[in-house]
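See the structures that follow.
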Structure 1
Amino acid sequence: MLKIITISPYSYPSACGIWRRVYLDAKVLTSKGYNVTSFSSNIIKGTKGISPDYDELDGIKIFRFPIKFRLGGTSMFFFFRKKLKEINPDIIHVHGYRHPHSLQGLILGKLMRKKVILTSHGPFHKDPKRPLIMKLIDIAYDLLIGWWELRLYNKIIAIAEWEIPELIKRGANKSKIELIPNSLGKEFETAEISSHAEPLGKVIYMGRVESVKRPEKIVELAKRLPKIKFTIFGPQQGYSFEENLPENLELINKSYTPKDFIEQAKENDIFLLPSVRESFGIVGLEAMSQGLILISTRTRGVTQYLVDGENGFLVDSVEEIKSRIEYIYHNWEKMEIIREKAFDTIVPAYTEEKLGQKLLELYNKLESRK
């Protein structure tokens, strides 16, 4: 039985896209008999909470380590050399390029003569409001560290096609790059979808509530469309809303489960994703799989699967979002075609089993080359 260690910035119960990918991959691997252990920091993302040092979740063993210091965001320094050597895995799979934990996992893995894989998670298009010092750190990292780091990984997994030229530009060998997108969880694949025969006049965003997601755009839309009910559902991670919010906007400041998402999908018509960037936008997949009409800004991740006017709508401004919402409700009888095309785009292309199988095959190829 192959022993796999994944290393990511956060783990359960954090609301984190990277952890969601780690978890769904690990579920498939454990179901196939692989021994999967997850390393992460002990921080619960977006909160002041700390998780215990050890947990088990669906057969996945989770070890968490305290942060010694951090530069900001996911640039956290936690150390796991002793536990890594104790477990002695066959494969080390790190998540997140330019992260200290990934570089540490690579160096330790090479010293231990192990295969090391990177899933990069597309950190190449940042929030324009990001501090200048952090932008300069990214440039310096690519020039001083990244060019040789990317060459040392045995394989690099891109979650979207747009990542591939970015990785090559920074020194990755094209032959080492594999495209394995993020997947839906089985809960979304098997959920009963609401017919949405009649419009409900409800629009929702679900996900982390932070500046990069541009929740202020939803506030503005609620003011401009007072007859529509808007909901922002997700943990507020360092984001503060203005006072005197419009009455047709509801804030639900808490994390949610896939079951919560599926239930909310039955109570809403449209899903908004007004982010300044999305490396992939798995929440967009989830929305489309549940019969919601997706309106998203033109982020590079979402444009991998959303075609404007065919299976959803792409926009560049609040005015465009407003126009699309009005169009959708004025042409509701035409939206069934959009919803059907959205579903056909997502399922079965992004199923947990299909994409997990691609990862399993990659692991087996690496092991066969020993």
Structure 2
Amino acid sequence: MRKMTFTNLGLDKAFLGFMVLGALVFFGVTVFFISQRVQNLQDSLTRSVVEVRGEHIGLDIVNHFDDHWMDMEALATALPFTDGATFRSFLTREVADGEHLVWAAFVTVQGDVVLASRQQREGENVGAEDWFLRAAHGATIGYAEVGEGERRLIMTLPLQSVGNFTAGFLTFHFRPDWLESKVREIADSLDVDVVVLDGSGAPALSSFAISEQDIGRVSVQNALAGQRTTQIEVWEQLGRSYTISIPHLPESLLPSIGWRMVVLTPTDQFMEQTRELQIALSEILGAVAFALLAMSLGFIRIFLVPLHRIAVNAHEIAGGAEVLPIENHRTTELSILSSAIARMQGRMLAAEDRVAQLESREGRPASDARN
């Protein structure tokens, strides 16, 4: 008889290998797609954050101006009914703390300083200075050079006389670094960077050192063109960042000053939180994979191991070994298989008994009879 050969690969090993491979494929594919979705979530969140925080910065700038603008309008209302000394004291009170304003004055249409805080520059003519020339075209807020090239943030309000003629100008001159320090403080608290552009398109202030190359960025050009956009750009000082172009400041009591903003935040701002989320999801997936593996081992132990034992038992019975058939009724298939093996063994024993009876009757071995 030809000798039977068997492979070393059992059904339990094949099933376990299949489950391990399936778990690895499931884990890898799921982690890949989760990483993509988490990245998309991070992008969407960062875009929303830079938009909301950009609006917040614009609103803060407007609020800082509004307070001083209301003070200026109140002075303009009181000027016709106030004597010079009293009005000068009003102007001096505006600059008393020295935190915001450095100079407040009433200037005639010819540029003569009539009344000023602490009498500074009274009697001088400022008609040639840039801020005064701008004031002739209406209310203005912006940066300009005064005196010997000193740069200040200046707010100017034309005063109207009877007949709607300009009678003069009220002007507030702020400390050069007042607004810039405020904007930087706000930007730092919100974890963003900001560039503010004046009406001519030149950087009025920024929370970081801006280069000439950065002025040509698409976000800057979109802001100057009056387009509100959000995109990803690489800036020289900040690297890869989400940027939002804000073409105008929020509505307020101020006249239109033509300022525009670009607000930036790093694309990896929420990288740590994203990584923690990915790790948490990976841990959950790992736990699920481990549970599947444990369930697979349980399945093998409960169902496949008994099947293997029955198969070995059947092989031993077929080889003539005097062993009892294993009975297992855990599943229908195992019950049918074990019962069939038991019946097969019974028939084999019955056949052997018949052969033995025939041999005893004829007095010779059944094998000789067959020959």
Structure 3
Amino acid sequence: MLSRFFTDESRNKIVNTLFYLALTIELVLMIVEKSEIHIGFESYVFRLTFFLTLVAVALIKRDKKEWIAVAAITVFTAVCYKLSGKNDLLRIAVFIMAARDIDLKKAMKYSFYLCLCGFSVIALLSVFGILGDVVLVADYGRGIANESRLVLGFGHPNTLIGCIFVLVLMWLWIYGEKAKICYHLVVIAISFLFAIYTRSRTAMAVLAMVLFLGLLLRLFPKLRDVKAIYILTGLVTPFVCIFIAVLAAGMSQHIYVGGGFNTPDNIWRIEEVLNYRISSIYYEALDRGAVLCNWKLFAGHSADGYFDMGWVRLFYWYGIIPTALIAVAIMLLIYICYKKRDPWTLLIILSVSVYTIIEATFVSRYIGRAFYLMIAGVYFGYLFKGKTNE
């Protein structure tokens, strides 16, 4: 491999530089995408960041067993790209493998403050009337003709609260364990103010869960040694999340393919609570490809529709086998969290998975949205370094 032409020190510096360059580009692209600025050359940027991380992967020193794993993952995700026409899984896999040796704490802080600054600029531009609305009045499909919701230049209230959600998760991972209780309470207050004014029911529910659990972990640090929390998280994600996705796709098939005339009232009430997300599974996918009976082992090029309910979108966009392997990767990550007694990463896994049941923010071609990929890269690297118990 290319690594034999470099000293360990020079190789590590080059890998670190390449990774941070790719990370910065992905984060800036994601921040711009969250604003009202529309760009049409994302694919070229994705190719650049893929090239940077691919070179970094080639330069990292590995043993034979790890190179076999790298080759297998690369080939599999490349096959997925060929079959589906989406290079997302290939780019994500290479990004994760390139993150193996980074200083994780430093990279997380860098991502947090870059996102915080970028999101703040978007908000300030809207407040000063330069770009985007502060408040958006529209019919959001919830039975209110002129509903007023806070957007602060992010285009949609769910986009704004999604960014707050990401910042909260990063803050908890970086500072949650040692931050004073008063700082936790300040983060809770700010989060709920945004949840109230964006009127986002999903975000409010998930944020409440995340902040409560985060405060609980801060107050009772010995919870990190309780095996049950790792087992329960492993049951929720991926098993409960996948079960709900199958149920939602099956309900979409039953209600809309069958006409819905004999559908029980309680099913319609569920659809109303979900703001008709189940109907979008049926209507937003070409040839009804997202309903349960049309799921495929590997998704084809026609699977390019957008809708909420991210776990369903995973099956639709990539196929049953790739999603099953993603589930296996999640379980492996939970196992590493248990071995390292790391409840804060566990909290991120749980919250992102639960949030993705309803929303699809993290099922995206924008790697910058998925800050947790860096954690996955470092933690999976521990398997080959034998550091899972450290």
Identity of the structure behind -21500 (criterion: helix-only ellipticity at 222 nm (-39500 (n - 2.57) for each DSSP H run of 4 or more, over all residues; to 500), calculated), options 1, 2, 3: 3
Identity of the structure behind 3.3 (criterion: distance in nm of label points 7 Å out along Cα→Cβ at positions 295 and 351, calculated), options 1, 2, 3: 1
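Laboratory data are not the source of any read-out in this text; all were calculated from the coordinates shown. Since we're looking at a predicted model, the values are computed, not measured. Cβ atoms are built from the backbone, for glycine too; each structure is taken alone.
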